[in-house]
Structure P
Amino acid sequence: MTHVTSAIIVGGGIGGAATALSLARQGIKVMLLEKAHEIGEIGAG
């Protein structure tokens, strides 16, 4: 079985941010990509 050591998350909304946080807490290196320049009020890019 392959051990995952890094992940790329596309989308910095609430789902992407939660996924990135969860993976990072498990010791996985995360790159979170978002096309918007700023975080919006609704939490989605």
Structure Q
Amino acid sequence: DIAPQTHTGLAEKIIHAGGALVSEHPPGFEPFKSSFARRNRIVAALS
């Protein structure tokens, strides 16, 4: 699932263009506020 859902179209464009979506959470994971701070460490590691 894409969060926020308004980014679903962007996610589909990325996949169709051969890109990847990276997450440490399994499909269906319900995001909560502290999960966004943890996500930022992945963004920092990939940059």
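Things worth noting here:
- helix-only ellipticity at 222 nm (-39500 (n - 2.57) for each DSSP H run of 4 or more, over all residues; to 500) derived as -15000 - corresponding label from P, Q: Q
- Label whose coordinates, when semi-axes √(5λ) of the Cα gyration tensor in Å is calculated, return 19, 15, 9 (choices P, Q): Q
Read-outs throughout are calculated quantities, based only on the coordinates presented, and are distinct from any laboratory measurement. In this text the structure is predicted, and so the values were computed from the model without any measurement.
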